[in-house]
Structure P
Amino acid sequence: MQILYFDCFSGISGDMTLGALLDLGIDAELFKRELQKLELTGYEITVQKKVSHGISGIDVMVVTGDRQQQFNAGDSHEHVSRNLEDIEKLINASGLSNQVKSLSIRVFREIARAEAKVHNKQVKEVHFHEVGAVDSIVDIIGSAICLELLGAPMVFASPLHEGHGFIECRHGLLPVPVPAVLEMLADSAMPIPLIAEDIPTELVTPTGIGMIKCLSAGFGKMPTMTVQKVGYGLGKRETGRLNALRVLQGTLDQESNYPVEEIEEIVALETNIDDMSPEVSGYLLERLLEGGALDVYYTPIYMKKNRPAVMITTLSHQKDEQKLVEIIFRESSTLGIRRRTLTRYCLVRDRVEIATEFGPVHVKVATLGNSKKVAPEYEDCREIAKRSGLPLQEIYHRVLNIYNNLDML
């Protein structure tokens, strides 16, 4: 299986990502022709081979017509204001492939969600000077194009390395890591480790983390792989050492059926209940799932004196454990909870949104090697079935057909 491993020893930004992917051997002119399908005007992009600290890599620069100056393609200096709807319209109206469109929109939505959260606004209310800038559009969509040209390999990443101090942006001086980066770290179903470096500047940009968060199937040490190519994307900041993103392209070892990130520890919370109303039990299950439980299930049991009862089992990540314990004590009649630690295997999973005749629908995709397991989101299909009057199974069938057709493009 072909994979890419992002070695983020000096953080990650949009231009570094694009440069590293191009450095894996993608023809620059072919890339530019693909990028022209976006029909975005007012800029020029240059792709140059340069040497930094004795290491050669690709430096990506963007020149905009209104400023006539070069800027770091990973940073946010452009003052053109675009919101998420503007960007999605631009992408959807382009001649880009469905795969490139889908990935690009996912990344923009992730960054938009984080920016909206830190500014205490709805996503539709936020005009993203950072996200809407020409440089970020080129970085994100350009990287999606490169991944398609590389054959859409599976992506893994190292822990992210970040600096410290303050950085100047439109909102004034902000602490490093900047708030949007921290929000994307905090609100992640998959743990993203962050390592602090003694470098007084920003190493991880919102564009960079938004991209790798949507791309990577796991974060940690490099899986057992045969390295075939190495690409370096050079950053613009002077850090006193090599400032670059390194991407390794190769094949996953055949014996590595599961990357290490797919084996994780979870917590099982159990309690036996024989004196609680079924209505309250149903409400408890809902509250636990809302509180972040991975799963909740009831097992019929018999307790002492042959009393019928249920054993309530709640599975969760350790970070959510105490919150779920409080919910169980508050919403149930139990006086005690058993706890044990479990280790589980997980397939690499993703959640994608596809366009259907009924509107957008989310689809869960789990991968193992070259095989996939695909399941439309129940809640989305349920709402469509209620609204359309069609059977739920028919909605499932149509959504799967649409996804399979997109997947073959």
Structure Q
Amino acid sequence: MAKKITGTVMAAVGVVFSLLSSAMMTMFIVQCFKGGPDAGIFAILAASMAALDLTGFYMVHTANTLYDEAEGYKNNSVRLSRWVKNLLFACLIIVFLMLMTLTSIDKREWIEQNPWVLTVMLFAVCGASVIYLNRFGKYAARRRRIRSLKYAASSCHNRRFHFTVYKTENGICSGYVQGKIMTGDKVYVLLPGSDKAVLARVQKIIAGDKETESAAECHVSVTLECSVNIVPFTVISTQYPGHSIENMITSENPRVSGIISVYNDHYAEDEYIGILNYDICHGYYLVPARDTNGGTGDMMYPLKDQTSVSFLSVNTVARPDLACLPVFTDWDALGRYGYVIEDPASTVLVMEFEKCRQLMQTGYTGIVINPFGPRPFYLGSDYIRSLTELEEYQKEFMKEEDSE
């Protein structure tokens, strides 16, 4: 948290320095080219502003590094951090707008006598366009597809939530909602230990002792129109559970997302831990990787035959020296992994938990579910070992190893 706060403050200061110095540098350069006895002074001021601009870029780059380390990952393959690319884009736009403004208000038509202004304006537009295409436009189509996958299995238009029930009384379900729930929502009821999703509808929402039409990221009480008996640690979601490795890579684990969202409130309850372990072990996860053959195919589509990949790693804040395997419950969570989205060689696989566990043993110290939110959950090697030692786990997931 300290690194995040420090990084955010440094980034804010760097952005202000860079934008202001870019604007002032532009004005000083214009004054310098106008000539006169003060031309030398304006040249010195413009150089000073350029130095301040570079200082701002360095501060933003350092802030990006601190923030990424706090998030658990660091991309060493990119010379300019994504924050600096954004700032460069903004500064070039500022330079262009400043020159446009100065040109429009100057009554002496000095633009005709100083064609270099047009050259600088053209450079600013071209530079901003290149950065935009590389930083934003290049992956716009990929982000649109990810967005469509986020809501592909949703019962609500462009909205998703998970509501985890921890108490039921007189038909009223109390629990924590992750996302935004609204009255009238058609939802799926996912009972503990069941693979079936039962359709239901939200009739009434009570948040903070008041009936409301909607609630988000808080503890609420909900009345449902439902055909099944809801028990504690039922997950109610807009997402239909399932996965696919054909045509398009997809995975939805609303039970896993919902159950880990209330871990801090129920970690001391044996019933909860048992349900948590069951849901995690029965999940299918999106696992990002890189195509080592240099392929630039669509990361949402299945891999071609004989494709070689290398898997990624993230670090925990407590132990940045330890590499953990990142896995994701859905495209909503994976879409927060900026490095994967912006790497043209990225690819994604769907793997059951047992396969993830086997992959973890190739050099990782643990598994992190949804490391970049909304609710990161770390499974250390000791925790995973205790899961595999359970008799139920051995019977269900390790039959092939026993037969070998």
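Couple of notes before you dig in:
- With helix-only ellipticity at 222 nm (-39500 (n - 2.57) for each DSSP H run of 4 or more, over all residues; to 500) derived as -14000, matching label from P, Q: Q
- Given 59 for percent of Cα pairs over 13 Å apart, for residues 89-144 alone, calculated: source structure among P, Q: P
- Highest-scoring label, criterion being distance in nm of label points 7 Å out along Cα→Cβ at positions 49 and 177, among P, Q: Q
- Computed 26.0 for mean projected area of the Cα convex hull in nm² - originating structure among P, Q: Q
- Test item: relative contact order in percent (Cα under 8 Å, 6 or more apart) calculated as 12, pick one of P, Q: Q
Just so you know, all these numbers are worked out from the coordinates, no wet-lab data involved. Treat the numbers as computed from the prediction; the structure is a model and nothing was measured. Cβ atoms are built from the backbone, for glycine too; each structure is taken alone.
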